[in-house]
1. Hey, helix-only ellipticity at 222 nm (-39500 (n - 2.57) for each DSSP H run of 4 or more, over all residues; to 500) derived from one of 1, 2 reads -13000; which structure?
2. One of 1, 2 was used to compute distance in nm of label points 7 Å out along Cα→Cβ at positions 20 and 116, and the result was 2.6. Which label is that?
3. If volume of the Cα convex hull per residue in Å³, for residues 76-147 alone comes out at 99 when worked out from the coordinates, which of 1, 2 was used?
4. When you work out mean count of other Cβ atoms within 10 Å over residues 28-35 for each of the structures 1, 2, which one comes out largest?
5. Of the structures labelled 1, 2, one was used to calculate Rg and Dmax of the Cα atoms in Å, giving 26.8, 96. Name it.
6. State the single structure among 1, 2 that was used to calculate relative contact order in percent (Cα under 8 Å, 6 or more apart), giving 29.
7. For volume of the Cα convex hull per residue in Å³, for residues 36-123 alone, the calculated result is 132, so let me know which of 1, 2 that is.
8. Looking at structures 1, 2, which one was distance in nm of label points 7 Å out along Cα→Cβ at positions 60 and 156 calculated from, given that it came out as 2.3?
Structure 1
């Protein structure tokens, strides 16, 4: 009689146990998929490359994004024109979601050479760091930003420094130009 009871118990519990095991598998798969989908993606174009620029960093090695953050309409475009004339590689001109009064320069670190060079153009600007890996510098144009940025000179460096990949910056600029 115990064999009959055991067989009946197995027959009754087989379906719920199987369904619970499958449910656990689906929950685990969903959790893993959500973690994988929400993890930050770092493309190879988002990485910088160690570049030997000699003993000083000059504007032709620096990539910029010029963003209007509360300045008058067209201010970012006018500023980008100056930046290009000064030799910078402006990869994007757009509007920022931030509303600022003064200019803010955002880069990998406040003491990064590319941020220091950008700071020469806007002496009253505030530098911010966000740890970005591509080393492109954002210039956020606030309402009180001077129309004409000061021409930068150079920043002394020793050895190779981390700068955006030339081909990814060129592709980014081509995409930005196509979207105008």
Structure 2
């Protein structure tokens, strides 16, 4: 990893936490759509990030959101699970190391199909764990499942909009 990559990831980390806490946490459409765009940080970490660092950064990101939202570890747990699943998802959807073009996962370097599979799987891992840990009962299983689908769709839309915005500016 270059120092430039580290610098941009530090800026991205703080920007996404601030954006999530100050703006996105106040969007709650009918109690069913809650965008969790801060996980974009985990999605864009370089391929070369060691697994231990991926888990530590995921935890710090999640606990940072938990501190501001008073959710006592829910986001940290969901982020760590997402960070844990990330290498497995990358190896499952990639044909080999030669298919991982570029330093970081992106729409531009990996293509639409690869990036969509990657983002959908990891966003669902995060949202399923977050929402079911939050509700922690099966009586509202289907209502929670609808919340997961709607919030995941909205989060994925934000991720794709960001990818198109920043890919076109490079």
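1. Here the read-out was taken from 1.
2. 2
3. Label of the originating structure: 2.
4. 2
5. Here the read-out was taken from 1.
6. 1
7. Checking each candidate, the match is 1.
8. 1
Bear in mind these aren't lab numbers, they're just calculated from the coordinates by the rules spelled out. Remember, it's a predicted structure, so these values are computed and weren't measured experimentally. Cβ atoms are built from the backbone, for glycine too; each structure is taken alone.
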